[in-house]
Structure P
Amino acid sequence: MSFKISNVLEYDNFIALDIGASKVKVAICKIEWWEVKILAKTSLRQNKKDFIFGEIADLNSSTKSIEKAITKACQNIDKIPKDIVVGFSSSQELYDNISTNYVRQSKEKPISMEEIDEIIKTVEYKSLDKIKTKIESRLGIIDSEMKLITTSIISIYIDWQRISNPIWFTGKNVKLNLINVFAPTGKFNIIKKIINWLWKNLISIIPIWITIPKLIEDTPFAFDYNLFVDFGYSKTTIVLENNSEILGFNIINFGIEVLEEEFKRKESLNYFDIENIIKETDANYSKYEEIFSSFFNLIFDAIAVASQDIEKALFIKNIFISGWAVSEVLKEKIWEYFTQKNFWKNILVQDKYIEDKNMSELNNNSDIILASIVKVWKEMLSAKKDPIARILRYILYKYE
């Protein structure tokens with residue numbers, strides 16, 4: 001069953017967890033006066049054998065790595081939080097866009113959060129039928145093995161006027177645009193099992209592609225045509241957004257690991273040296289231009305195809321990039337590629353997301369996923385504490 005925003009408890013302290021194939025990252029967070037404070041953060045390298053194709057392959061070893069990272073982050077914390085929010089990413093995630101129109105019985109009565117919950121509930125179970133064919137063709141599994149993990153509101157209209165917070169509004173006609181996200185039950189249960197082994201309380205599992213756009217929601221770029229690209233170690237996540245509405249996402253099943261392997265094959269270097277070369281791409285590009293260029297062409301082609309799988313006609317205005325391999329060279333090359341593809345004339349490539357001074361500790365390209373998880377949950381708690389606060393653009397539902 002789903003939980004409603006009215007059921008969200010007030011967590012003054014929580015742990016944000018990003019389980020990557022290369023590193024596990026942890027932020028210890030405290031909420032004070034509706035603002036988030038980062039008490040500590042840390043990252044710990046994952047064992048390469050613990051992941052296969054970007055998915056957890058050794059549950060025991062991966063759990064130990066996460067436990068070590070949490071312990072390290074909390075070494076100077078008086079009280080270790082029990083509650084955890086986890087970012088979720090799997091190449092087997094699928095989504096369904098769905099709209100619902102609702103005619104209210106009384107247009108004079110103010111809209112409540114409970115009423116919005118009930119509207120969503122009526123359409124949640126239609127999505128699985130819609131994507132059954134996609135489940136079989138893309139994943140080769142039966143639909144009963146898929147789990148609805150998140151229902152996300154992307155826009156709300158009352159009497160054909162778009163609004164950001166419907167609470168206390170009156171009106172007759174309500175329209176919601178939603179994205180329902182499905183993932184294999186087994187993938188979802190792995191996360192739950194890890195958290196249980198750590199003796200922690202799992203607050204929520206949040207798909208990371210939902211969290212990334214939250215970081216620019218309060219900036220002038222929020223209503224532009226935006227492409228978000230997170231260059232992960234084993235996966236590359238893209239999100240397409242227009243007018244502050246997510247159009248869709250794709251997870252490309254390779255990432256910086258491919259570049260790493262190419263260096264190993266052509267230069268016979270160890271992984272530590274290769275990682276340092278990639279981290280300092282700007283300084284090393286001219287020496288290893290052939291290897292870098294080959295990878296850029298490969299990943300950019302994949303990003304373009306994945307983007308057009310969401311929206312055939314692309315008119316990208318901004319590209320937001322993140323990941324530990326972000327560099328000035330990468331910004332320049334991705335700009336050249338998408339400009340030459342005529343997806344827009346004056347594309348702006350950005351690698352700066354965070355303007356919140358309270359989250360400056362996470363203002364690093366490699367920590368963007370962690371920062372976005374923190375921001376989503378901070379806003380969830382704010383909505384709980386202030387019922388007339390602007391409704392979250394993404395209201396999250398967890399299924400047990």
Structure Q
Amino acid sequence: MEKIILIRVGELFLKGNNRQYFVSCLRNNIQMALDGFKCKFVGTQNRMYVEAYDEDEESAIIKRLSCVFGICSISPAVKVPTDEAQIRSVCDEVSPKEGKFRVTVNRADKRVKKTSMEIARDIGGYMLSKEKGRVVDLFTYDFEVNVDIRENGFSYIFYEKIAAQGGLPVGCGGNAMLLLSGGIDSPVAAYRMAKRGVKIYAVHFHSFPYTSELAKEKVINLAKILVPYCGEIELSVVPFTDIQYAIKENCPIEYMITIMRRFMMRIAERLAKEKKCGCIVTGESLGQVASQTMESINVTNSVVSLPVFRPLIGMDKTEIIETAQKIGTFNTSILPYEDCCTVFLPKNPVIKPKIEYAVDYEERIENREELIDRAVEGAEIIHIK
């Protein structure tokens with residue numbers, strides 16, 4: 001009898017001829033997630049599991065795996081030779097001693113003569129005979145004993161299914177450049193894009209001395225929290241103060257946020273193209289603030305050629321906060337350190353800006369291309385693992 005951790009995949013089964021590519025991505029991500037644990041990962045197209053691990057680390061391994069996109073559920077299991085008496089005994093041993101239960105058998109090995117129903121009935125009868133507190137109930141059961149009889153001569157027994165993230169393996173859906181602020185929204189946007197298999201690069205705009213080193217550390221910590229979901233993140237910290245000074249000196253105050261966002265998008269696109277990213281990602285939610293109206297979004301979109309994905313666009317703040325709490329970023333996001341937008345925030349920002357006005361105001365900044373070049377060249381690159 002050997003303890004293992006079974007791993008089940010979700011959408012990967014729907015990928016047809018491309019399935020091997022998705023499975024390969026998932027295998028690589030699982031191996032990276034297990035780095036630091038003493039264990040062996042076995043992964044084929046049809047079955048993935050972890051074996052030869054320290055039992056004291058089982059819960060930590062499961063917790064780590066539950067963050068890996070592409071995995072839909074995980075089960076601590078027991079691997080035994082396909083022997084009827086041994087299977088019955090182990091089913092009794094690993095299951096709760098009381099409660100309503102049912103037995104489900106998957107007989108992939110057709111060399112076993114009994115049908116799945118016959119095997120399930122025999123196991124259930126044996127379990128009833130061993131513990132009086134157990135009751136068979138096929139529909140409103142408290143636990144389900146699963147027996148998976150495979151062609152390799154082994155059977156896998158488990159009764160617990162732990163939900164994981166689902167989605168697609170990170171890396172199979174291309175690269176994206178995320179505008180990562182210190183707020184609640186952008187980390188959730190990263191999580192939602194990573195769930196669709198997208199590898200996340202991030203850019204943060206830092207306005208020293210108006211924003212402190214603590215504000216930068218906050219963003220780095222947010223990226224660290226995202227790593228179990230997104231994998232390694234390359235964070236570019238871009239100096240943005242000179243651009244903000246230039247905007248403040250040359251543009252109407254009500255257009256400051258709009259024009260700042262346009263400069264951010266230009267810089268993000270430059271960095272995105274360097275990293276071969278196929279899109280830019282923001283944490284914007286429609287109508288949440290002045291810079292997130294349809295008109296504002298249109299004005300900021302107009303300066304870039306890459307598509308801009310906004311995975312939170314139809315979510316309200318409550319939904320976003322719930323996701324942030326679920327993934328562990330919320331408590332860090334609400335730490336009271338200002339970001340580059342809040343320190344120059346006008347009292348009455350324009351909510352329906354016009355592209356022609358924004359273009360006209362930007363042209364007053366004669367060295368705007370030089371400012372962008374300096375910001376990109378001055379970016380601090382931080383690899384977060």
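Every number here is computed from the coordinates shown, using simple stated rules; none is lab data. Please read all numbers here as calculations on a predicted model, not as lab measurements. Cβ atoms are built from the backbone, for glycine too; each structure is taken alone.
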Report summary line: Computing FRET efficiency 1/(1 + (r/R0)^6) of positions 148 and 364 (r between Cβ atoms, R0 = 41 Å, to 0.05) for each of P, Q, the value 0.80 comes from structure P
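Out of P, Q, which structure matches -11500 when helix-only ellipticity at 222 nm (-39500 (n - 2.57) for each DSSP H run of 4 or more, over all residues; to 500) is calculated? Let's see the in-between values first.
Working: P: -9500; Q: -11500.
Going through each structure in turn, the value belongs to Q.
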Query raised in the report: If you work out Rg/Rh (Cα atoms, Kirkwood Rh) for P, Q, which one comes out largest?
Result: Q
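Where is relative contact order in percent (Cα under 8 Å, 6 or more apart) largest, in which of P, Q? Each step should come with its number before you reach the end.
On the way: P: 21; Q: 17.
Top value of relative contact order in percent (Cα under 8 Å, 6 or more apart) goes to structure P.
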**Report entry** Which entry (P, Q) yields the derived value 16.3 for Kirkwood radius over Cα pairs in Å, for residues 84-203 alone
**Finding:** P
Query raised in the report: The value 1.00 for FRET efficiency 1/(1 + (r/R0)^6) of positions 100 and 180 (r between Cβ atoms, R0 = 25 Å, to 0.05) was derived from one model only; which of P, Q is it?
Result: P
Query raised in the report: distance in nm of label points 7 Å out along Cα→Cβ at positions 116 and 164 computed as 2.2: which structure among P, Q?
Result: Q
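A value of 17.1 was computed for mean count of other Cβ atoms within 10 Å over residues 76-83; which of P, Q is the source structure? Spell out each step's value before the answer.
Details: P: 12.5; Q: 17.1.
Derived from the structure labelled Q.
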